[in-house]
Structures are given as structure tokens and as C-alpha cells.
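Enquirer: The data blocks that follow each hold one structure.
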Structure P
């Protein structure tokens, strides 16, 4: 755990010269004295700025201390800076025409086979925490108190959001699988060999499972219309593949087995393998997915931390706001790997 001095010194250096002149240069010996100084009413603006900087510093640079992370954060695709709607445009192939000299209308209107899907911001949440101002003052008096105090606040906000992002991502996959308006194509569900369980491993079946997945990847690398709900002619490049497996399957069909199966002597292909605990209700027979990484759109539209003081009761509220867009493309390729539900470990 970082000392009070290690945390406070860069904060002090970032203060304005006016504020720096009112607070002694921090040292290991005077941290308690600084706590007494900034607790005075006359120092409220400085105290507010210091603690806000502490929250942001530890929140951004010490996130490894959070108790909960999002195992599916690899699918987050960045920031959407403007608006609340994302338009996804996809062009399908067109039919070539035989050239012949004839009296035909050169101004005939042709169908362009361009499709669009519109996705809107669908997650707007905030995470509130409260800290008493007296606790802020006392944090300066105890070595390690600053980090312990701020971590307790940041841990609540960031961990809670990370958990929700994980659950929202699984819900997104669940809704894509069960979508009745744009249902899956038949080929998007593939029966795969059951490799057994960690307690009853069938090595031959595990290898057969891996070979089936390899064959599917090879198929999806060619132009196909059968692996997306809209029947568009799509192709997934090798660097766009991702395999998602339930943990009990990845334990049996380990990463090494899959890596050996996918090893190419000419080109070293690295297909990321992401683990998930479950896919949710109604998907008990789904043990994994082979997907184009561009299938999921998870974009931040707003991420900000705000605070408000309660002067009557001497406490401060922090509000961590997170607004995001969660969407699944109806155009790119994705195949769900399924087993007999009776043979799957719950």
C-alpha cells in the first residue's frame, strides 16, 4: 500500500501556486500537520480540489486494486463521442452481368444491396457513494489512510460498474441468440462433440471438439451467406476471429490443445480464446461461440465522476456516471457451439 506522502506529493505538485503557498511542502514528517491545516473551514476549496484529485488519481492509476473486473472487457470497442445512435452499414455482393451489345437501357436502376442497422445508447447508470468529511481529515493522520479511504470509495463504484458491464455483455449475447425479429440462421447453431468433464475426460472427444472448431474457422474464412442472420455474403479474416468457451469446456479442451490444432507452419495464427462462466437461461446447451470480433459493439458515450457536498450533515456524495451502447451486429459471422443439455455440467 502506498504511503500518504507517495499519494499526496503528486497531488500537491498539481495544485495552483496560490494553493501550494498555503500548504507546506509535503514530507513524511508533516503529513498529519497538513491534514490539520486543510481541515480548517478556510481551506475548504483546497480540500475539495485535493480529494477530487485523489479520487481521480487512484481511480485511473490503481484500478488493479479493484476487487471485481469484467472478464469480457476485451469486447469493448471504444468511445462514441457524439449522438445517441450508431448506424451500422453493410454492403452485400451484387450479381455480375454478362456483357453483350444490345439495345438495353443504360440508365436502368440497379439494386445496391446496402443494409443498415441502427443501435441506440441503452445503458445509462450511475453509482453513488458517500464519505464523511471527518473521515477525510482523519485519513491524513494515519499512515496509508489516504489510499485506504479512497480505495474503499473507488472500489465500490468501479467494481459495481465492472460487474454490470460483464452482465450486460452476457445479456447482449443472450438476446442475440434468442432474437425473434432477426432469428439465427440454421447454420449458426453447430452440434459439437462432447469432450466430457474434468472428472471424466474423453481425450479423443476433446481432440474431436477442437478439430470441429478448427474446421468451422476454416469455413468461416471463406465467403459464406449461412453464418449471419441476414444471409449476407460475409467473410472473417484470420485476425478477426475470437473463440468464447464456457469454463468447464476450456478446462477439458485446454488452450494448448486448441493452439496446437490452430498452429500453422506458414503463418502463426493467434486466435484469442475468452472464457465465460455461463451464457444464461435458455442457453444451457451452448458451450461456446466462434465469432467475428466485430460482432459486438460496446462503446462508452459518457464516463464521468461528479460530487456534491451536504453542508448540513458534513458529508460528500460522489456519483460515477457510465453511459454506454450495447449492440450485436446482425451482419457479421457468428456460430454457437452446442451440446446435448443432458451431457453438460451445470
Structure Q
């Protein structure tokens, strides 16, 4: 049993003993009471971040349930049973008002976010969707562990095109106006034409990639198990720069202005210059950072295996506050519908709302 598996076993055992009711909404009491506005507890751990719209929060619990929660009252508006527990974050599409959710058994679901009912469902036997969908315009893009990349119509689930890739796709893809950017576990970053489904270019690194790609203007940013964060020209696929860390990088980089922030398995939250890759600051977070960072209001928010969410000043890297949770925070923090409150899901089955 791996080190992480052993830690998960202990964590889940603790959860099974401690949680005795399906849902408990509570005000936070404790020595770090200043930042937790409210918390929402379930029977099962969270492995993915919530999705939000202007009024609601949508989240998946490990008991194979998708929930719609009213942002103001914290009332559960609806609950939908799922064929299995997805590890990928649900995606809300503002233009259609639908949620999209994929599972590891090859099921893709389109769900009416207002009613919590299934609009359409696509099942491709033998496929394993691990990374989750990306929606852009009228098309949804989804890669699978079995090396296929799919482009699917948002309105009815019909297939636009599919393409076989050379490695397992374990993370969501990134999309801009012309291309789909895909990372594979075999060490590729590949740009695919959105219309023709043809390969435009590929960039190869010497180790596997489990980082989400991030497109920012003319750059594509991603991390690798070879301990580097890479910046690649979006048009040509040529390397602009690389930044070396002390361990693998599996998070999705966050970009704000001339700052790129990402987490590493070396326990550090790292900020580099967008144009040069030069180090700006490093913040120690006491354990592995699997949670992709969020940048909002000049602050960086990130969780870690240490069971805490840290808020760090974007310019200086100085710690503004830290808040302990019940256990690991592996899903990325997200902004609540008010655009200020920070939501973070912990593997103790609690959704936390933090004051900024």
C-alpha cells in the first residue's frame, strides 16, 4: 500500500466514525474562527471542487450524489443520484444553464442545473473519463484514460469528432479560439485544431504529465513529473521558458497579470514571472500541494495535504492567513457567487466558506 493510500485509509476511517448525519450545516467554532463564515458537512469526503452559478453551488459527494445548494440559505434544493462517484469537478455552462459531469466508467451527463434532472446522457463502454470536461461555445471537449479525445455537441451530446492520442489523458484540456491543448501521461503537450481535429504541434517532456494545461494569451503553461513548470508558445509549440522545482508539479497554474502561481509536491506554493519564468517567491505549505491555486483580489488561495487552506499575498508571497480543515484539501478553491467568499472542499466531507 502506498504512502498516500495508507493516509487515505486512516482519514476515511476517521470520517466513518465521526460523521453520523447526512448533512449538517453549522457555524464554525474553534480557535481559528475568524475566517470560516460557514461550513456544510456531508457523510462522505469531497474529491472535487464545487461548481457555481449566480445563485447556487453544485457539488459531488463520495456517496454518488450530486447536490444543488442555495447560496444564500444553504438549503439543498435537489439531489441527483449518479452511476458512480466522479473524481472530476462538475462544469457549469452559463449559456445553456446546464451542468456537465463525467465518470470513470465512460459516462458523460448533461444536467439541468435549475431542476437537477438529466437532459441527456452519453455512455461509451470501455472508456474511462478521469479528467473532466471543458466547455467552450457549443462544444464540450473531453479526454479519457484510454487515449481518446472527444468533441461533443453541448445541446444534444452528439459526436462532432474524436481523435486517438498517444498517451492517457488524465486532466481536463484547455481551449482557446483555435486550438485544444491536451496533456498526456506519456509526457506530451499537444495542440489540436478545434475544427479539423488535426494535430498542429506537439511538445514533449522527459517524464509523465498530470498537470492541467493553462492557456493565457500566447502562452500554454503546464507542469510535469520531471520537476518543471513549462511555458510554451501557443501558436508554434516552441518552449519560452521552464522553471525547475524540487518535486513534481501536478497542479494547474493560475495567472494574474505578470504572475504565474502553481503548487508543487515539494510542499511549496511558487510564484514566477510570466514572461521569464524567474522566481518571485516561494511559500512553504507543510505538505504536498495537489490543489490548484485560486487568485482573487490580490490574494492566492491554495490547499494542501497538511489539511489547511493558506491565503498568500500575490505580490510578496507573505502569508495573510491560514485555516485548518478536517483533513486534506486536494480540490482547488473557487469563488462563491458573491465573488468574494472562497469555497474549499476538504476530504473530511466538509465544504468550507472562508472570508477573503
Structure R
């Protein structure tokens, strides 16, 4: 291995890094923690052709896993290197290795926040030199006490890791993993109708609810749709990290009295979930009225007939400029002669 002393320019970069690291030593963002075993002051920078330099990290007590968001290195003669995130033994890559093409001297951060890297209680971060016949990049070497016995190197041709007698300038920024599901959207087949969404008694309302996994692990949970406090239906859904799905519920209004009903959905909390504010979403109010009351005035008369005739024929794809979901009285997705027959058959009715 080759060692080089700290230059004046590098000393300035280190001092800036030490001041910065003092501010972020334990908290980088509101919930992240920087793990480090060096003191920020490096007596040497070390490197070797096609060698690996690594630090073995342990998460804080009580953490079984974490999300790794940054791998941090203090470099000199910076050039392309390969980043490895290993298991505790330094054998298995937890993610495919990443080539870092253009690092800079001093403290350099590799942003992993977009990769969703989950690390176990003990894991290793390694820098691999990948340019043949060339020594750089160098990594900082802290030789002052205490030595953590967590820094390792592997020279080209070596079959295993060798414990270093220093602390390498490699750090990890982690944040706790979370279990979190949310309801992010709710629309129904009468959404947007004026003066208000209206469905005829004994007919159906289609309700589409979109849920999202905002946590770090695959989750299976139940989603319930309600009309006021009455359960419309309950469905089970499984989502991977970052995935969302739209589930469709059908509300059969048979047996429901005339009146206004608040349509809402509830995602039942998963184990260890703490953010439950977004598990509930209200989709507005729907009026259950006499079939054919398309203007929501609690009766069926000539005004409803005029509105219905003006919408025939229409659907979201047929003459969409004339589409009024309230005029789809039989809830088949189109306003046509069958809806007109229902409207005419109930004139006059009401008010209720």
C-alpha cells in the first residue's frame, strides 16, 4: 500500500469537513444519523492498485435494519472508484456495485436515497480501486486512538479482508425504516357532478380508491369503503415499496334512505405504522334520491327530463363534452335511451 501525507489544500478541505461533520455528526436530516468511527482528522491518505478499503458499521442499539441514504468518503487524488455495500462479512453485495465516475477531493457523498437500500444491523461499505496500473483514489486514514477495529483492506490477489490498524474515512448516513400505507385518491362514478353528485335509490355507485405503500417493506392490508358509517365493502391489497394500486368498490344503494352520504375510505394500519393521518380519505358527499332526479332537487320533473335528453348519447368517450354522470341513471357508464325511460317513468315523483 502507498501512503501520502495531508497537503495544505487537503488540510483546508478537512477542516471544512470537520466543521460540517460536527453539525451533522448525529443528525443529517430530521430523522437521519451519520455513523462514523474516524475523528475527522487524517494523518495519512492510503491507497493501492485494485485494492478495496472498507468499514464495518453497526446500527444504533434497537435498530434491526435501516435505510442507507448516503455513503461518505474523504478522498485525495479523487478519480473513478467502485462502491460496494456488503453484508457484515464483506462477502455478499446487498445491491449491485456502483461505479462513481467523478468524485471530488475532500469529503464526497454518494447519494443512495433513490435506490432504497435497506441494510441489516451490521453491514460494510467499501471503496474499490478499479483502474489498473494506477494507485488513486486515496482514502483518509485516522491513526489516532481509539482504533475501532472496524476498518479493513483487501489488496489485489488477497482472498480475504485484513484488519487495518486505523480508522478509514468512510461513513454512512442512515435513517430508520418505516411501515406506512396511505389512501392517496378517491373518486366515484358521480365525481364532479353539479349541483351535486346524485345516484338513484336502488342503483349502484362505483368508487375507485388508490392506495400507496409509502414505507420500506412489502405490506398486505385491508381497505374499507364507507357511506357515512356503513361499510360498503372491504378488500385486501398487497403492495411493494413505492407501489400504488386502485381498487374499485360498488355501492348498491338498495335499502339506503334518501339523503346525503359521505363517501370515504380507510386503509387499516399495518404493523409498526405510526403515521396514520393519511390512512383516511374523504371523497365528498353523494345524494341518494329518486331515480331520475339528475339535478338533485329531491324530485323528478320536466327539468330532469330536459337535462337527460341533452346528454343523450354520451359517455366519457362518446360526446364527452355532453357527459354528465348524473344522467347515467342506471349506472352502466353511458347516458342513452334506457336512462331516459327511467326518468320518464318516474315523472312526476317527489319531493321527498
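Enquirer: Given a value of 2.1 for distance in nm of label points 7 Å out along Cα→Cβ at positions 181 and 277, calculated from one of P, Q, R, which structure does it belong to?
Expert: Only one of P, Q, R returns 2.1 for distance in nm of label points 7 Å out along Cα→Cβ at positions 181 and 277, namely R.
Enquirer: Where is distance in nm of label points 7 Å out along Cα→Cβ at positions 133 and 253 largest, in which of P, Q, R? Before the final figure, lay out the partial values.
Expert: Working: P: 6.0; Q: 2.9; R: 8.1.
If we compare distance in nm of label points 7 Å out along Cα→Cβ at positions 133 and 253 over P, Q, R, the biggest value is for R.
Enquirer: Quick check: 0.7 is what I get for distance in nm of label points 7 Å out along Cα→Cβ at positions 309 and 325, calculated from one of P, Q, R. Which structure matches?
Expert: The structure behind it is Q.
Enquirer: Work out volume of the Cα convex hull per residue in Å³ for each of structures P, Q, R, then name the structure with the largest result.
Expert: Once volume of the Cα convex hull per residue in Å³ is tallied for P, Q, R, the winner is P.
Enquirer: Could I ask something else about it? Kindly point out which one of P, Q, R the value 17.6 was derived from, the read-out being mean count of other Cβ atoms within 10 Å over residues 141-148.
Expert: It traces back to P.
Values quoted throughout were computed directly from the atomic coordinates according to the rules given, and no laboratory measurement underlies them. Values in this document were obtained by computation on a predicted structure and should not be read as measured data. Cβ atoms are built from the backbone, for glycine too; each structure is taken alone.
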